[in-house]
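The numbers here are math on the coordinates, done by the rules we state, and not lab data. Please read these numbers as outputs of a predicted model, since none were measured by experiment. Cβ atoms are built from the backbone, for glycine too; each structure is taken alone.
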Structure I
Amino acid sequence: MAGIYIHIPFCKSKCSYCDFYSCTSTETIGRFVETLLCEIRCRKDYLSGETVRTIYFGGGTPSLLSIGQIRAILETINDVFAPQPEEITFEANPDDLSPEYLAMLAQTPINRLSIGIQSFDDFQLRFMNRRHTAAQAVRAVKHAQKAGFDNISADLIFGIPGMEDSTWEANIDRMLSLDIQHISAYHLTIEEGTRFGQMAAAGEISPVPDETSERQYAILCEKLDKAGFEHYEISNFALPGHRALHNSSYWRGEPYLGIGPSAHSYDGHQRDVCTADTPTYIKSIPSPDIFETETLTQQDVQNEYIMVRLRCSEGIDIDDFRHKFGEKSLEKLHFEAQKFIQSGLLEIKSGHIYVPTNRFLLSDRIICELFDI
């Protein structure tokens, strides 16, 4: 199974925490979409022999596109790749999701919405420079459901400086009251080059203490478990049958094609990255000069396998690892894993080595020590 990711790099404003590539000038959206269609056609051989099962519109803000532009992108993908999509996900901001827009969106092949809510607290939303209000977020979900969308994901952020546990609990409870099928919850990170990064450098904000992060994560896991959500990846929770298929294919190491500025592609052996500059992208496609290519060694592939698999509830399939990397690599992995198994940070059961979900926050530490270096 292969996937296609479409990066829409436009935003009306920049969130204070965001370090994804985006631009706040939307004047070139029309020319950008024309270039995007050209890139899709030019890269028709990238997924040769693979069946495209998932398509994902991310950004940036895909919901700034018109319905006509969305249809043109999907029709071009259909003409070039003849996909058999099980899932087509569309990221959206709540304030873009009017009943009229959603009604038209529901007439396209898109069958999954990912809504960037982040919080139901208006003070926190302003602090993060989000464009919508809590009331708009609630209306967006209800309008989407009324339009016929029955596979909806939404994002929340915890670990926000100054956020009380009671506010975090209220955010989770409000999300659960909306009867959506998937929740992604991310810890706020303060990255260089972002507004929060500048504020941290000036001493205006600081990351929350580790104990606060752990406590809020535990609250999240407990509430979603009681609500029937499956904790299948460190930041992702789904009702039965509603895992994110596109993102899950990343975690299984399956090939994917990224279209648009800053988008990554992976064919199992090498990774291509497109320039993170929209004007250059528009001027340069179809030139291959705007792509950087990294050829992965067997060691790179093995380390990435360990990293993505241990972020997921199933962990590392021992037989699959042996098949991909050989008996000696498996023996080394077993040896390095023993100290974590003895301490309870890793478990081995039914042919899998995995991080217990209540230890997911420690997975980065475990993964680094299991890398083949």
Structure II
Amino acid sequence: MLLALGEIHLLKEVVSLPTAPFCEAAVQDYVREWARQNGIRFKPDRHGNILLEYPGRGRQKGPPWVLQAHMDHPGFAFIKRRGKMAYAWFRGGVRKEYFPGARIRFIPADGAFIKGTVLSVQKDSETGFLRCRIELDQNIDLPEGTLGMWDLPPWRKNGDRLNVRVADDLCGVAAILLTLARLRQAGSSRKVYGLLTRAEEVGFVGAISAAKAGTIDPSWPVLGIEASMAQPSAPMGQGAVVRVGDRSSIFDPDLTAQLRLAVRALQESKETAHLKYSESLMPGGSTESTGLALMGYKTCAVCLPLGNYHNMGTEKIAPEQIRISDFEALLMLLSSVVLRVPDDSHVQALGKRILDNHARLKNLL
């Protein structure tokens, strides 16, 4: 199934939204309205994380899957100004050498954006954030906390290639919305949740808060969705990635086995055999699947191979890059795996085969 025009339109709308850690209001508002229009239950927790629910039909067997993505991306928060000289926090992982001379735009909630040029940055020892000195193009007041982003085009499509201001992780947000929409359109019987979290880029702050608040049941399996730095084992254009781990840890083997089985079924079907998939550790960064696992949840992960991770191009700030064909494969995998009852039957069957083989051959030792 190719992406429908309406699905491409939603992807474009979502990745064009302004966002930064602790400044996710535009994404929250968009998702709230989308849920209202599409008959999906919307429940924010007290920290501003969002739980979406497709209720399914009839009696449920086994726990429901939770599709999880984060709503933020590395970005700026305005502090103060004197004349055209302004100061702002930068929150998220971008190397300091990318800042001097880079163009940014502040995006007030109720006004036109204001551009400026970063002059210098200094790391704050208490918060770990970068304090940026910025020369504004205009001598205009801004409210404290106004979010800022790199001055990049939100969306440019060239064939299969997408250059976007934010792929990580607004593509994950869009993937969850589109998966829930597909389930609702198909009248799927399985209940599925979507968990959209805040402030991932500064240490999983929203996800850990959601876990502590009980926003999702600890018995529900969590499938994290990211755009992650492309690797030799998982390059752009070679499909969505079953992510067995990240820089910090590896994920639950039972749930990862469910992902493998879903991929195998898609590859064996004539309708979806054209879709590509790979499997990789993806050590370019850490993901909330690790953070939630540390809080006691069973987690697994999938991702899109990402170019210009966190907007760090070859020499300067640049759009992040993904492939539409990889996104299509990701959507099909999500739509397929959430129909599976998450359990350990595959791993148990593997263990039985190994032990049966051992009983048959042990006397030859």
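Once mean count of other Cβ atoms within 10 Å over residues 144-151 is calculated for all of I, II, which comes out largest?
Values: I: 17.1; II: 19.6.
Top value of mean count of other Cβ atoms within 10 Å over residues 144-151, among I, II, belongs to structure II.
Which structure, out of I, II, was FRET efficiency 1/(1 + (r/R0)^6) of positions 24 and 344 (r between Cβ atoms, R0 = 30 Å, to 0.05) calculated from, if the result is 0.05?
Numbers: I: 0.05; II: 0.30.
Computing FRET efficiency 1/(1 + (r/R0)^6) of positions 24 and 344 (r between Cβ atoms, R0 = 30 Å, to 0.05) on every structure in I, II gives 0.05 only for I.
Out of I, II, which one gives 31, 28, 21 for semi-axes √(5λ) of the Cα gyration tensor in Å as computed from the coordinates?
I
Where does the value -12500 come from, among I, II, when helix-only ellipticity at 222 nm (-39500 (n - 2.57) for each DSSP H run of 4 or more, over all residues; to 500) is the thing being computed?
Corresponding structure: I.
For structures I, II, which has the highest computed value of mean count of other Cβ atoms within 10 Å over residues 32-39? Can you show the working numbers first?
Details: I: 19.4; II: 13.2.
Largest one: structure I.
Identify which of structures I, II gives the largest calculated value of distance in nm of label points 7 Å out along Cα→Cβ at positions 80 and 328.
With respect to distance in nm of label points 7 Å out along Cα→Cβ at positions 80 and 328, the highest-scoring structure among I, II is II.
Out of I, II, which one gives 0.95 for FRET efficiency 1/(1 + (r/R0)^6) of positions 216 and 280 (r between Cβ atoms, R0 = 41 Å, to 0.05) as computed from the coordinates?
II
Comparing I, II, where is distance in nm of label points 7 Å out along Cα→Cβ at positions 160 and 296 highest? Display every interim value, and only then the final one.
On the way: I: 3.5; II: 4.5.
Evaluating distance in nm of label points 7 Å out along Cα→Cβ at positions 160 and 296 on every structure, the highest lands on II.
Compare relative contact order in percent (Cα under 8 Å, 6 or more apart) across structures I, II and report the one with the greatest value.
Evaluating relative contact order in percent (Cα under 8 Å, 6 or more apart) on every structure, the highest lands on II.
Compare distance in nm of label points 7 Å out along Cα→Cβ at positions 16 and 208 across structures I, II and report the one with the greatest value.
II
Can you tell which of I, II yields 4.7 when distance in nm of label points 7 Å out along Cα→Cβ at positions 48 and 136 is derived from it?
The structure behind it is I.
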